[in-house]
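Following are the structures in question.
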Structure I
Amino acid sequence: MRIIGGRSRGLHLAPVGAGDAQAQLRPTSDRVRESIFNLLINGGHGNLVQGARVLDLFAGTGALGLEALSRGATSATFVEQGKVALALLTRNIALMRAEGETEVRRRDATQPGENRGTGYDLVFLDPPYGKGLGEKAIAACVAGGWLAPAAVIVWEEGTAPLPPAGLDLIDQRRYGDTHVTLLRMPG
């Protein structure tokens, strides 16, 4: 697993190893990550990464948020509660030397609480597949003020999810067993 593009292109991230079956660590493959960033940068909606404040929910290794930083996002906040994932995430932030641009919040992504700062422009959502956790996380983020007006959500799931009420579907694609859905908050 490596950073695909931008200033840290080619940087190898910490290996997942055996991972954590209980936490269902399932890093986004390099191929799917590259496809996601092609959609975000060249998908006809302008560059949605450049200058964005990123929220990476169910962050795992942090590969999506770190890729966004490499490609021009201004900051990334990672939400993760798994012990193994947090260790990998911390290691990957250090490998990229991104400590000054990142924040790690150890908590359940479906219960992030109230956001006391500015809303996020770009949200990566990669929950364990098939458990309804994406819907819960989005609802909690909307209720807690985590999303900026016109924020874009990139949601990875095992089956194509239905957009929650109030969010607009921008794009939806399938890459093997991964469905990627792009949603936008109202402006």
Structure II
Amino acid sequence: MERIYQAICQVSPIPKDVWEKLPVPFFNLLELKAGHYFLKEGKPATHFGFVILGVLKESYLTKKGDEYIKSFNFQGDFTGSYYDLLRGDPSTCSIRAIQNSVLAIANFNDFQVLFDKNLHWQRLGRRIAENLFIKKARREYELLTLTAEERYKNLLASRPKIEDELSQIHISSYLGITPVSLSRLKRKTKNNQLIKT
């Protein structure tokens, strides 16, 4: 429970006395092997989680079977397809572990009940919504206005070690380009860095 508490406090601090009033069990640890789903498209979205360890991807699948990654969930991030949790309909996306991962999970409806009980929980809920809105708005802006090269540079700036953490296929899918195009961008970026030095 201490690991869960620390992970949640990274998003928004919860005083210990407030935390200790949670019904038991409220949060549970979920271990996911790489490739296993936290949420599968078409299934009801009922639970959310905080990533304690590992990396997950949120993705859409087209009718042709093409996958498009909309976001990654790293340590400390919220996961659970907020859009589908709020609607209460079957999920429009899948959430799958890229690496062996550990999540602190809870039922979303139970979590919403906490909002009316304490301002600290309400603040946590608001902080989650704000962070997700910022992430979504940034993603839309980049896809609609930036070139693939600019998107790639922004990704490296925000997550410098991402190429050690994720495969080229995952990164290219997130950027909306092919793995071949990503290889070209990597070479170009590396050559530009060599020229500058």
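Every number here is computed from the coordinates shown, using simple stated rules; none is lab data. Just so it is clear, the structure is predicted and the values come from calculations on it, not from any experiment.
Structure notes:
- Of the structures I, II, the one that 17 was derived from, the read-out being relative contact order in percent (Cα under 8 Å, 6 or more apart): I
- Looking at Cα Rg over 2.2 N^0.38 Å, for residues 15-62 alone for structures I, II, the greatest value goes to II.
- Origin of the value -14500, where helix-only ellipticity at 222 nm (-39500 (n - 2.57) for each DSSP H run of 4 or more, over all residues; to 500) was derived from one of I, II: II
- Origin of the derived value 106 (volume of the Cα convex hull per residue in Å³; candidates I, II): I
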